[in-house]
Structure 1
Amino acid sequence: MKIAIGADHAGFLLKGSLVEFLKSEGHVVLDLGTHSSEPVDYPDFAKTVGEAVLQGKAERGILVCGSGVGACVAANKLPGIRAGLCHDSYSARQGVAHDDVNVLCLGARVIGPELALDVLRVWLATRFSQGERHKRRLAKIAELEKGLRNQAQRG
């Protein structure tokens, strides 16, 4: 699978471990930064990773910041991105199976590296269930996004 990954300075070290793991598992990794622990802004990386997913440059994306919350909020502003903050394997599995989460968000100051790898393994192994109720809910989310886009255009 081709995975886009990005992190702010707080997530830089954990991102490195995740990139190593992904490559060792045979995934193609598009590392979109940051490439140091110098302070940067997580919305920039949420945009870059989200756009890579939306443009088909990656099948899924991963974002890492301090708590994971900011990156998740920012990524979900991009129509078509369904980012989920997951610090346990249940959320990772359900997020993909029921909500078709295409961007995994992790908080480097919240989750340890071993648990992060476990969450990542589950997230990668899970596929969207295609259940009718889940499709219906995703269609409603798409309608919300469409309504917001139309409202912004009228703005």
Structure 2
Amino acid sequence: MDISLLIQSSIRQLDVIAKASDISILVHVAPEMPMMRGDKRVLIQILNNLLSNAVQFTSHGGRVDVFAEVDRQNCIVLGVSDTGEGMSHDDIAKALKPFEQADSTRPARGEGTGLGLHLCAEFMKLFDGTLEIESETGKGTTVTLRFPPKRTINPY
């Protein structure tokens, strides 16, 4: 899979909603990003869920950053960071459970089922990877996906 193309495909699906709320989506992909082994449909679903959450919980005029890089262990690292409302530690635990949603200080644009983050975490287990959430109420959220080195296809 070409990570850069998958990110662009996912962004295209949410671009209209982001533009309507004046939310900027910025992409930061490391130069010479390697290809990745895996199921394209599953990775698109993960990206769509993460980007949808980021846009949904970011206020008008905010920003969402998507990043992709390879770490020193040859793991592909993907992430979505936003300037949204953020979550407390308890809200993160709740959001990772099926059919649960983090408490919100304001109504989100569009109601969800409470499955998005739970499914992302479960999908990452299928990739033998990890999902980490860093968030602070009022300061935004960063979700980082780390795929094991066996998923990285080096060009050399």
Structure 3
Amino acid sequence: MEQAAQWHRDKRLDDAEAVYRQVFEAEPGYIDALHLLGVIYSQRGDHVTAERLIRQALRENPNSDTYHNNLGKALQGLGRLEEATDSYRRTLELNPNHVLACNNFGKVQLELGQWEEAITCFRQAVALRPDFNEAHRNLDQALQKQRGSNG
């Protein structure tokens, strides 16, 4: 799994996928492998398969903040923004300091035109991780949209 995780980080998705599949087939109780397969599918743009795999992992581990965050990303990829919002909210209930979920939740709120909520999320992400450049860019974008809608 360690090697697969490194390949995954290095964007060698086919190699990582093969190992995750082998691990899950050999040890069906190793739910992280199933979840990470879902993440790979999401990264490839197959959000339908990603949702199915991550939901299956969540049935075994319903209190994983990481699984809920990644389900939100798959749902967001499917354009199901309200459901993605619910997943990010659940992530943040489980772990209020989940910086990626703060940023992802903000992005959905931005898409929904909820500027204030988006700004709050991005500010939280930046406060949690000041070097998070994407959250800084998203915060700037949300502030610009807010200014544009007020005047």
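Read-outs throughout are calculated quantities, based only on the coordinates presented, and are distinct from any laboratory measurement. Since we're looking at a predicted model, the values are computed, not measured. Cβ atoms are built from the backbone, for glycine too; each structure is taken alone.
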**Request:** Output the label of whichever structure in 1, 2, 3 has the greatest value of relative contact order in percent (Cα under 8 Å, 6 or more apart).
**Result:** 2
**Asked** Any idea which of 1, 2, 3 comes out highest on distance in nm of label points 7 Å out along Cα→Cβ at positions 5 and 29?
**Response** 3
**Message:** Of the structures labelled 1, 2, 3, one was used to calculate helix-only ellipticity at 222 nm (-39500 (n - 2.57) for each DSSP H run of 4 or more, over all residues; to 500), giving -25500. Name it.
**Reply:** 3
**Prompt:** To which of 1, 2, 3 does the computed value 0.65 (FRET efficiency 1/(1 + (r/R0)^6) of positions 13 and 85 (r between Cβ atoms, R0 = 25 Å, to 0.05)) belong?
**Reply:** 2
